[in-house]
1. Rank structures I, II by distance in nm of label points 7 Å out along Cα→Cβ at positions 254 and 390 and report only the one at the top, that is, the highest.
2. Please state which of the structures I, II yields -8000 when helix-only ellipticity at 222 nm (-39500 (n - 2.57) for each DSSP H run of 4 or more, over all residues; to 500) is computed from it.
3. If you rank structures I, II by relative contact order in percent (Cα under 8 Å, 6 or more apart), which sits at the top with the largest value?
4. Taking distance in nm of label points 7 Å out along Cα→Cβ at positions 70 and 86 as the quantity of interest, name the structure among I, II where it is greatest.
5. Taking log10 I(q)/I(0) by the Debye sum over Cα atoms at q = 0.06, 0.09, 0.10, 0.14 Å⁻¹ from the coordinates of each of I, II, which one would give -0.28, -0.61, -0.73, -1.30?
Structure I
Amino acid sequence: MKKTTLMMAGLVLLSCTAFAQKNYLEESKADKAKRMQWWTDDTFGMFIHWGLYAVPAGEYNGKGGGAEWIMETHKIPTAEYEKFAGQFNPQKFNAKEWVQIAKSAGAKYIVITSKHHDGFSIWDSKVTQYDIMDATPFKRDILKELSEACKAAGIQFCLYHSIMDWHQPDAKSKDYKHQSTENPDFNKYREEYLKPQLAELIKKYDPAVLWFDGEWIPEWTEQQGKDLYNYLRNIKPSLIINNRVGKARGGMEGMNKYENAAGDFGTPEQEILKGTSQDYWESCMTLNGNWGYVKNDNNWKSTQLLIDNLVDIAAKGGNYLLNVGPTAEGLIPDQSIERLAEMGKWLSVNKEAIYATNGITNYKEGDNIKFTQSKDGKSTYAIFNKYDNNELSLTSIQPKAGSKIYLLGVSKPLTWTKDGNAVTVKLPEELPGKYAWTLKIQN
């Protein structure tokens with residue numbers, strides 16, 4: 001810990017207690033909806049898991065497994081794991097290129113790991129020397145460069161931060177111990193390390209979202225989560241915080257197990273909700289089998305599946321947070337870039353049916369047709385990935401006589417007929433693009 005740690009912690013705590021604290025847990029639904037508006041409209045974001053674990057790249061002493069969990073998976077002692085910091089020198093990192101990859105994919109926001117469970121900070125932190133500036137030969141503030149590039153490109157900059165910490169001595173959990181620590185003081189870690197670092201992140205980089213993880217350790221409680229939620233929103237009232245700030249998350253489905261929990265949205269992991277939810281939610285998923293970079297992981301998802309996931313999530317009213325794991329050199333893998341670029345091409349034609357829409361799940365037309373609706377209710381979108389004989393039949397949609405039906409990417413309205421409850425739409429001989437197509441039906 002640096003000499004300034006205790007002084008900074010005291011100043012942060014004093015500055016936050018010198019003024020009346022607002023209880024943001026009592027925020028009205030209307031105020032929350034207004035605060036969440038940009039996030040729900042943006043729909044699609046890019047997750048970035050990057051840190052020291054990119055150096056071993058999923059292999060330690062000749063054995064595979066672990067990715068960003070490699071320190072725990074292989075029980076690497078803290079002093080041994082720290083050596084990866086001396087090898088972390090990503091000279092090919094280019095913040096503008098990363099942001100352009102996200103923007104070209106159609107992602108509207110980026111969430112990057114400021115600190116994962118291994119405790120390493122990828123910014124110039126004044127709270128610790130275990131950071132990018134003090135512990136690596138790279139000595140460039142990754143978060144500063146990326147936040148500035150996001151701002152210039154009109155992308156919302158957001159941060160992931162782990163509550164648990166395998167490196168900080170006072171954070172040693174009953175479940176995760178990587179060095180012998182006598183009498184660890186978790187309260188001290190929370191007040192003099194975790195909170196000051198988070199205050200530092202907000203004030204230096206102005207993130208739009210704080211995305212927490214690691215809340216499952218026994219030392220963390222729902223009350224601590226509520227306290228942290230209020231602490232952070234008193235620093236930045238517009239901040240959006242996920243439900244992993246507290247203890248309400250129910251397994252990998254990620255939704256709250258009880259009401260009045262801390263956090264603004266649920267976090268399904270590697271899965272999509274079966275239907276809509278009254279709560280805000282975001283599915284986080286990997287492009288291959290791991291979050292952090294693993295050199296031998298070639299289990300890449302197809303672009304078809306990625307677009308199908310995006311459509312399914314939008315139709316159920318959620319957000320899609322799709323992950324990339326850059327290499328230790330600072331490069332996003334080519335396989336990720338290729339798939340993201342294809343998603344961007346598809347969204348350039350079909351974006352009207354994805355961004356700033358409401359999901360519709362009460363329309364049932366099988367697994368190959370999903371529905372969204374414009375916020376003003378004037379248009380319904382039927383997104384389909386299969387059709388027969390250049391026709392598409394719908395029973396859920398009942399357009400009025402004279403209503404126009406368009407195929408996004410085609411300027412002229414399509415011919416359609418109605419027989420009872422069945423609407424048959426004549427499709428063009430050649431459809432724009434591939435993977436899926438969208439009918440825009442006037443209501």
Structure II
Amino acid sequence: SNPDIVEFKKSLDAVFDVIKKLRPMPHLYVYYVTTGIVGSDFLDEKRKAACARLSETNFFSEVDFELIGATELRDLYKGTQRQHEAHFTMEKKFTLPKMPGIEQAYSGVLRATDIVEMVTDQEGNVIKSLFFDNVRDFQGMNPVNRSIGDTIQTESRRQLFAVLNNGITMVTRRLDNAGDDFYMSDFQVVNGCQTCHVLAAFRNYLDERTYVNLRVIESKDEDAISAITEATNRQTAVSDDDLKTREEYQKDLEDMFNSFDGDEKLYFERRSQQYGSMSIEQTRIVNRNQLISAFAAMFLGEQHRAGRYTKKIREDRKEDLFTQQQDPLLYYTAAYALYRLEWLFRNGRIDRRYKIARYQLLAGMRVAIDGRNMDLPRGNRYSQRYCEAYLRILHRQADAERFFGELELLLDATVNANDPSRVLTRDLVKSVSFSDEFLARVARSDKWHRN
């Protein structure tokens with residue numbers, strides 16, 4: 001034991017020497033923390049056994065043993081980054097009855113000016129992190145949002161805002177109130193992102209007669225929060241894909257993409273229009289469909305369907321997509337391979353006539369580096385070594401250009417193998433037999449140093 005542990009043990013011994021004087025007995029909290037995954041039955045059995053042994057000492061009134069893995073660490077960290085506070089007065093309200101997972105909840109109306117103050121910073125900008133758990137980012141001034149803006153700008157309708165708009169739902173980790181005065185901290189807007197942004201955009205038209213429907217819910221139960229988010233958004237035109245943005249793995253992906261900088265940087269669009277208001281190179285933004293196409297082509301053998309049949313791939317291969325056993329780095333690698341290939345096409349480094357076979361080229365890269373083995377590595381350590389072989393090439397433009405240039409030659413050879421007059425067409429790249437023939441040719445080539 002290091003000196004700190006030795007001193008800590010002496011302190012514990014001193015306390016427990018007078019155990020009879022302790023009333024009540026101490027409550028023990030134990031945390032097992034790892035950057036890996038903690039969802040295994042084996043680890044949970046070990047946790048239960050440790051709890052039982054500690055409880056049998058009769059030194060503690062309660063024993064809480066919590067497993068903290070990579071997902072839990074990320075959520076705890078994000079919680080420290082978005083602990084926003086708000087004070088407001090809500091005179092017109094009623095208390096909702098007690099519900100499982102909900103500490104307390106209120107529904108009422110609040111002045112629109114107070115809402116704007118809650119969701120903007122000192123410079124008047126909307127605080128983006130308040131909408132992290134919202135299923136969609138601000139969609140811009142689309143027809144629905146323009147209509148909300150028109151209502152605010154029209155004096156006679158502005159006073160009817162509370163009955164013309166569905167309102168806003170906020171979930172907070174802490175809610176205190178004294179009469180009509182409320183204080184909340186660590187809160188999120190889980191429904192009403194569009195309304196908040198439009199109110200902020202037209203704040204100069206708001207007056208004390210403009211009210212907004214508001215529900216404030218205090219909960220620390222993640223299952224309850226997820227259910228609230230899904231239920232409130234079912235009432236609006238939100239797709240199933242948008243609702244899936246709350247899945248933990250989607251947040252892991254977003255964090256993985258955000259861990260890169262400079263030319264290695266890509267942006268995973270977890271929520272629709274997430275980066276719409278930011279000055280970002282559009283070619284670096286990867287939406288879910290693009291990510292599925294790249295990953296399925298490169299690592300699932302779906303290169304012949306990746307160009308047009310993303311929805312079908314999602315349905316047929318749903319057990320192989322976005323699973324907790326897959327390191328998010330695999331998805332970043334596939335997305336960057338597609339980005340690099342598109343960059344080479346766009347800048348004339350590769351003849352654009354090969355663009356219709358870009359997903360075959362992605363699959364060709366996997367076979368060139370890793371052979372015909374379709375098994376993906378499990379565990380972050382193995383995945384990182386696996387992906388490094390790809391990223392060493394992809395992150396260097398000259399190396400990527402040479403690599404895909406070699407694959408182009410093999411693609412041409414496959415096209416002309418049996419018929420010199422045959423040309424590369426969309427119908428040809430959708431053929432399973434053509435893809436198999438191309439990948440077999442890549443596998444036979446001695447140009448590659450494989451893992």
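1. Sorting by distance in nm of label points 7 Å out along Cα→Cβ at positions 254 and 390 in descending order puts I first.
2. It was calculated from structure I.
3. The structure with the largest value is I.
4. Once distance in nm of label points 7 Å out along Cα→Cβ at positions 70 and 86 is worked out for each structure, II has the highest.
5. Here the read-out was taken from I.
Bear in mind that the values in this text are calculations on the coordinates, not laboratory data. In this text, all values refer to a predicted model and were calculated from it rather than measured experimentally. Cβ atoms are built from the backbone, for glycine too; each structure is taken alone.
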